[in-house]
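Multiple structures follow.
Taken together, the values in this text are just the output of simple stated rules run on the coordinates, not laboratory data. Please read these numbers as outputs of a predicted model, since none were measured by experiment. Cβ atoms are built from the backbone, for glycine too; each structure is taken alone.
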Structure P
Amino acid sequence: MISKDLEDEPINVKLKLASLWASFMFLYIYVDYFHLYMPGSLNAILAGKMFIFDITPLALLLGLVSVSIPALMIFLSVALPAKVNRWTNIIIAVVYVPYTLVNLAGEAWVHMLFGAMVEVAVLLFVIRYAWKWSRTEVKG
């Protein structure tokens, strides 16, 4: 019987980053989705409130912007040139770490705490992979 080891192909850093952003988006959306099941959430929405804020066109726009940025990072992580890509990933991830933690203000249930922990871990991986992006020697 011949045994063969599975081949472990190296994965391009751009694909790793895009995958991390996709994971972040799933977590980001599902934490918000599960929030709808918390007692009083739907009543607050029907009353025009998000946490302590009024639901306004501007509030909804800001919410969509906050989701659009990491959603676009899935594509941008693959499409941007390496130098711009590296810094874009680092900067956006660094900004989203505190933003993720601030979203825990108010009544934070265990699913929200767990989601934030995993989201921050994913963002730290984004920062790590982007920071350690390998460089090639340019001969001139």
Structure Q
Amino acid sequence: MSNKFDPKWITNGIDEEAVKYAESFGRRLADRNNGITTSQFRNFYGEIKRIQMQGIETQKNRSAFLLLRPKLAYAIARQQKTFSSGVKEFGSTISEALQTVRTSGDNFTADFDNFCDLMEALLAFHKFFGGRD
């Protein structure tokens, strides 16, 4: 089992290893002392789902996707007072996943969908393991 994000989950699709990673990472993110809150997670996830529901193919949503990394960086910087290892790990991992999505060519939609699937798995395990509100 991998304890590190693997870019192939974005470019090739979710596999069993990705699900095991999501379970492990989701558990760490749900940690009451070092994790992130459900609200923090859902705020970011909500923006991803909004883009997905409206269609990533539009220029507006393509731009919204590209702005996710700066928005993530801003949200993490706002947490400096309560900056936990979970917030830092969430930020660096999700930033890496966002950068893995190939935004040019025919792979953008598939990569974005794989990114959404990974985020959904992380959120599900975060909630399962008692992610705090």
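Structure above, values below:
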item	result
If P(r) over Cα pairs in 10 Å bins from 0, in percent is computed and equals 10, 34, 27, 16, 8, 3, 1, the structure in P, Q	P
Top of P, Q by FRET efficiency 1/(1 + (r/R0)^6) of positions 33 and 65 (r between Cβ atoms, R0 = 25 Å, to 0.05), largest first	P
Which of P, Q leads on relative contact order in percent (Cα under 8 Å, 6 or more apart), largest value	Q
Structure from which 2.2 was derived, distance in nm of label points 7 Å out along Cα→Cβ at positions 41 and 121, options P, Q	P
Which entry (P, Q) yields the derived value 1.9 for distance in nm of label points 7 Å out along Cα→Cβ at positions 25 and 49	Q
